[in-house]
1. For helix-only ellipticity at 222 nm (-39500 (n - 2.57) for each DSSP H run of 4 or more, over all residues; to 500), the calculated result is -15000, so let me know which of 1, 2 that is.
2. Match the computed value 36 of relative contact order in percent (Cα under 8 Å, 6 or more apart) to one of the structures 1, 2, and report its label.
3. Out of 1, 2, which one gives 1.48 for Cα Rg over 2.2 N^0.38 Å, for residues 14-125 alone as computed from the coordinates?
4. Starting from the value 43, 37, 26: which structure in 1, 2 was Cα extents along the principal axes in Å, for residues 94-197 alone calculated from?
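Nothing in this text is a laboratory measurement; each read-out follows from the coordinates by a stated rule. Only a predicted model underlies this, so the values are computations on that prediction, with no experimental measurement involved.
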Structure 1
Amino acid sequence: MDCDKCGADAVTHAAYSGAHLCGEHFRRSVEKRVRRRVREDGLLDPDATPDDPDRWVIGLSGGKDSVVLATILEETFGQDPRVELIGLTIHEGIEGYRDESLAACRELTDDLGMRHEVVSYAEEFGVEMDDVVETDPENMAACAYCGVFRRDLLETYAEELDADKLLTGHNLDDEAQTALMNVLEGDVRQIAKHFDASLGPFADRNPGSDDGADPNARAESDHFVPRAKPLRDVPEKEVALYCHLRDLPSHMAECPHAEEAYRGEIKSVLHELEESHPGTRHSIMAGYEEIAGIVADRYREDGDDDDADLGECTECGSTTSREVCRKCRLIESIEAV
């Protein structure tokens, strides 16, 4: 196959668009989509100045997605005095797996000259995921524990670092899976929260919304650091190819405790649909984002929220609709074993 742009040997064929691209033009295509998403979402505060820059904290796991995101953003904004980039890595306490990915994070941030912060479950919560999986006091998947803990630390440290935005490396496949799960579960409120938390352009969002750190909580205005997902127009395989072609330091292994059964089923369904009907993921997200914006507006207009029931967790002070937040209740359960 020849590249549609220059006639050189193509390295990929995107069935959803019909494009054949060489390495150089494929790279440009990925970078263009990420930068367009940054622009369309209004990620850069128009009031940012060199004296008061927009501070973006990137959730940097060392996997392909976050590594590609950090690289493209650093190459785009690294010399822009209106933007400050910080990598934030969470060490869950998974022997071998997280140590290797942390090494990739450090190599990348050294190469990019990016500030890098590391926090751990052990230091913050007194637990490690390997031990949690071993005891499993709530009889639930490892990802259920880890998702609560990771979200809490990302949010807490984004606030401590005085971040204006919290960026994560969710790709097109990730977002299409979440969209389909929300629709199949009939969770209209979650669809609205998804829009306000990380999908809608910043100018169209309700500030302070979060997409699930505590399923029993809804944010007060300005409580949660606004999130963004600049990779969400790029399919997972293209992120992996970009990472490979640029020889970026990354840890490609899957977490040994990963067992999100329902998401795995949705992932398989989407893969089959995409194979038979190229462009399915893009179509799902286009329609879902429009619907999410409509229902988010409806909930805001109706005043249908849970703000009146919110208070502070008696253990850690985080916002929750219960006396003790989900994170603290899980830690108590783990410590009781």
Structure 2
Amino acid sequence: MGLFERYLSVWVLLSILAGILLGTQFSDLFAVVAGIEFAHVNLVVAVLIWLMIYPMMIQVDFSAIKDIGKKPKGLVMTLVINWLVKPFTMAALGWLFFEGLFADWVSPEDAQQYIAGMILLGVAPCTAMVFVWSQLTKGDANYTLVQVSVNDVIMVFAFAPIAGWLLGVSDIEVPWQTLFLSTLLYVVLPLIAGIITRSLLVTKQADHQRLTNFVAQLKPWSIIGLLATVVLLFGFQAPTIIQQPQTIFLIAIPLLIQTYGIFAIAYGWAYFWRLPHNIAAPACMIGTSNFFELAVAVAISLFGLHSGAALATVVGVLVEVPVMLSLVALVNKTRPSFERRALA
């Protein structure tokens, strides 16, 4: 695990502080950046999001889908958790906390925005960081690739309908044209670009080193894209955060419950099904973590850079890494008992 991934929450926290400071000192500059948009898509943020997403999509090998029939239980579990459980539990927790438990601390308008951000996080299963979690838990790398590839194909068709339906059920006005445009811009086109780039770089088995080197060259730009997006978001949110500093804490609570709860469901299911540990671990990690880059991009497109929805998705970035590292430790600690159960 690289220095950036290991301390991602630290870098994000520093970017948050920088964004708040810059947002209070240079509000006019941030206003200019906010106005650079086309069809409700901020062009500056679009470039930064592409810097994040494109390197991830290059790493996904869709030829691995041919192995979809091997060890089907792990794949079935991942798909059910990602598409039939996780989006709906995330929405339910949003309603419970922001329309119920936290109703006295946030306005109804802000509550809807935070729920919207949570929903977008819940409908975006992890694509890139899961390879790190799989490696740290000694997961089957090839099977992880199959799971990620299948989930990405489903995401092309399922992200917009599920997100739109849950937002509508939450009484949040859904600009469908912008939602589909965001899905095209941040899911379909990066996938196509990744496939084309991979096919150009990997013409034979020995060319995988070329691909690795190319991704390594892009990685610093991906880091810049993420941190610059966080700075922009918190720069726009600076007045709200200074007036209501408890907001980030309130958003983090249901996100933490969702993450640990989904993991408990997935890991318990894998144990009951006697899945091998190297299959169960990455399968659970895919369902537990989020494709937060996509969620951030769509939240900005749908609701704007100043929105509570965008703020909620960035809080998701802040809490995810330390939580996932704690789950990695738990998975590794329980490996012996898990393997005994699978072999019994």
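1. Values: 1: -15000; 2: -25000.
Among 1, 2, the structure yielding -15000 for helix-only ellipticity at 222 nm (-39500 (n - 2.57) for each DSSP H run of 4 or more, over all residues; to 500) is 1.
2. Working: 1: 21; 2: 36.
Working through the options, I get structure 2.
3. Numbers: 1: 1.23; 2: 1.48.
Derived from 2, not from the others.
4. Values: 1: 43, 37, 26; 2: 48, 35, 17.
The read-out comes from structure 1.
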